[in-house]
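Listed after this line are the structures, all set down as structure tokens.
Taken together, the values in this text are just the output of simple stated rules run on the coordinates, not laboratory data. Since the structure is predicted, the reported quantities are computational estimates derived from the model, not experimental observations. Cβ atoms are built from the backbone, for glycine too; each structure is taken alone.
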Structure 1
Amino acid sequence: MCQLLGMNSSAAASIRFSFTGFAQRGGCTADHIDGWGIAFYEPSGARSFLDDRPASESRLAAFVRDLPIRSHNVISHIRKATQGSVGLSNTHPFSREWLGRHWFFAHNGDLQNFHPPLDGSFLPVGSTDSEKAFCYLMQRLRTAFASWQRPPAWDAIAPVLAMCNAEIARHGNFNCLLTNGEALFVHCSSQLATLQRAHPFPRARLVDCDLSMDLGELNGHDDRMVIVATEPLTSDETWERLRTGDTRVFVGGQPVWAHHCDRTRRFPVPGAAATPAPEAV
């Protein structure tokens, strides 16, 4: 399977520590050698880096590890190809624009006999099942909010995505990360783990390389963040493994919404105003 990494943070934060260990899974500690990518949101926009070389050998990955980019939302992917050739067009995360926002998506799994009825509003560039799923998700969102002139907030988007995730997951393994810069949307079919960090921040040690760091030196008293990964990245922190069928939403470095089967849970978000959901999806 491919490897996923995501971060959602209350304050703009660096993912260099996590990415250092994560990149080793691209050909060093695991055999995911078919490319990698990472996307960051910054105040003035979004940027992404893609490479079809193994992450552990990539000069671009080494460059990204040294960049002092700070972001509220980051997603990264290391590929082990199941559908589609090795190349930049099939490298995650994929990107699309909708209602003036950049959306990024990364998928881990294998969807069989998946031929969604795409209407042309979003079309794949490459040949992966993953990009087809992304285009279908974006199409469903565009249809659900067709009358909207501004981007809907996460609390309107979440139930639409949960329904679409369940539909797509019927075709196979569908672990995915999706973000629009406001929230990190997560769905688990088989294998994803989450970690919440807050004060007092620990000293953490990476699983994939001999590196530890005192995270308290890098974060403030009020900072919060969530890390999502296919497999835990650190050996001395408490990771939660998600269940099959879980959809989670993270905003401001904390969980705000969770859905499993027919049960939905909302978490309190201080100062947040609810956004009405569409009448039909």
Structure 2
Amino acid sequence: MTQPSLSFEIFPPNTQVGEEKLLTTLNELEGLAPDYISVTCSNNKRNIEATTLKVAGHVKSLGIPTIAHLPACYLTKEQVNEIIQQLDSLGIYRVLALRGDIDPLIPPTEDFTYASDLISYIKEIAPHFEITGACYPEVHPESVNHVADVLHLREKVNQGCEHLITQLFFDNDIFYRFQESCQLAGIDVPITPGIMPIINRKQALRIINTASASLPKKFLAILDKYEHNPIALRDAGLAYAVDQIVDLVTQDAPGIHLYTMNQSATARQIYQATASLFEKPIPLLVEEG
């Protein structure tokens, strides 16, 4: 059986101080030998070129396989052509194809309505690229229902998506039910769970207010019990994430994608607690006699 992968997500910072911190973070993540690092971006070409491609190029220079996020709702085909050419020149042949968030005050371009449109187009202009897609175990916020969401996901796969990474979730049973739905729908590509360790209350509240992830009683109990004890909350949050990861890998998840929030210390602690789960087993030598 193939060993599960361990990968990280980082985001390009907005300030010079943030850039310097990210370089330090990447140097520390390099020592953890991730299977790949994905680099996020926002919905505009200038941001993609000035930050995402720059950071992805640096990750590549460290010898780490890289996936560049590409949200296309505000891009034209000509702009996508240019970005793909730049990635090609950097030796980066993997993208995470997204529709991207739509600003209600800014109409999107008409070239790419859905992520599946972008996937199909990249496969047409750069068939050697490997395309990853995003998925939502608890249904995309804009989807009509779970069935419609899975059908849209199958369309991504039909258009050439070869791998899926989930949005964060805190209840593994939700992921397992989602896996089953995908299998029933004929979606046969690897689905890598995305895990975000919650290490402080501010982060937790932001997730509660912005994410569509359900919060199990066990998780809420941690937030309540350690509300005024930040060190205990950090330790409990890390332990909760480790528990999720152990369960997922035990149940044969193809890998774990860790949303690091650019915190190398968090990634390192998770790695140290779970490293043996991702190491290739050493064959036992049988003595002849």
Structure 3
Amino acid sequence: QCECCGHELALMGQDSSEKLKFIPAQISVIEHVRLKYSCKHCETKGTQANIKQAPVPASPIPKSVATPSLLSQLITSKYQYALPLYRQETLFKQHGIALSRQTMADWMMKSAALFKPLYDLLHHHLLRQDVIHADETTLKVINDERVKSYMWVYCAGADKPSTEPRYQGLRNIVLYDYQDGSRAGTCVSRFLATEQTVFNGYLQVDGYAAYQQASNKLVGCWAHARRKFKEALIAQGKPKAGKVSKADMALSMIAKLYRIETQIQALSLEERLYFR
């Protein structure tokens, strides 16, 4: 009603605004009830009781309370968002759930076994690529007597899609290979040659000698090469006026390659071959 004359007001438009509302995660218990049935006739007339019951529902980790959704949450939190298990243990306590880090650690190891067939499939597909990028880095393992352990990483780009139907869509594969205390070339050669597949393409790496034992088709990495020219540029100090050092020239050439790479990033492989 109009406060001035008392007549009914007519709608002339509206204003809207948005605000974010956060709904915390919810944890629920799924209870499976399996009824047991027995034959009374067999109990009284036969020699043994005939009992029937539905089988236990399939579970990723038998005889545990872990569901696929719970395992997905734990794995994603730990490996995608770097949330240690002891912190996840505290979060579950806030929800009133007593879930120890020891139990979760056991689930992580058993989940790794579940993913093994998928890892092997990706490994097989990775070794069939024309180019693989590889690198290794140190890794500190808690309560391990070894000074250093190593995590090796192997990845493929999206340049060459698969021609096999079952592998279509598998691009940018990244696989990790943990080695406890070893940085030897045998780590690379074992990964690149399995019983089913042997890698025969180009291996793009830095200058570490171990890779020379694993492949005769080594190609360099511009990112690693650029570092050396950058270090040389810093070491030589400020150049004389009008002088351009060899390090400057090398960095300029590499920058041109980077610009071309950025320009063709969205193009298909065929379009890149004819890029000018």
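Source structure of the calculated read-out (helix-only ellipticity at 222 nm (-39500 (n - 2.57) for each DSSP H run of 4 or more, over all residues; to 500), -5000) within 1, 2, 3: 1.
For which of 1, 2, 3 does Rg and Dmax of the Cα atoms in Å, calculated from the coordinates, equal 19.4, 77? Here the read-out was taken from 2.
Between structures 1, 2, 3, the calculation of distance in nm of label points 7 Å out along Cα→Cβ at positions 90 and 242 yields its largest number for 3. Starting from the value 34, 16, 7: which structure in 1, 2, 3 was semi-axes √(5λ) of the Cα gyration tensor in Å, for residues 194-265 alone calculated from? Going through each structure in turn, the value belongs to 3.
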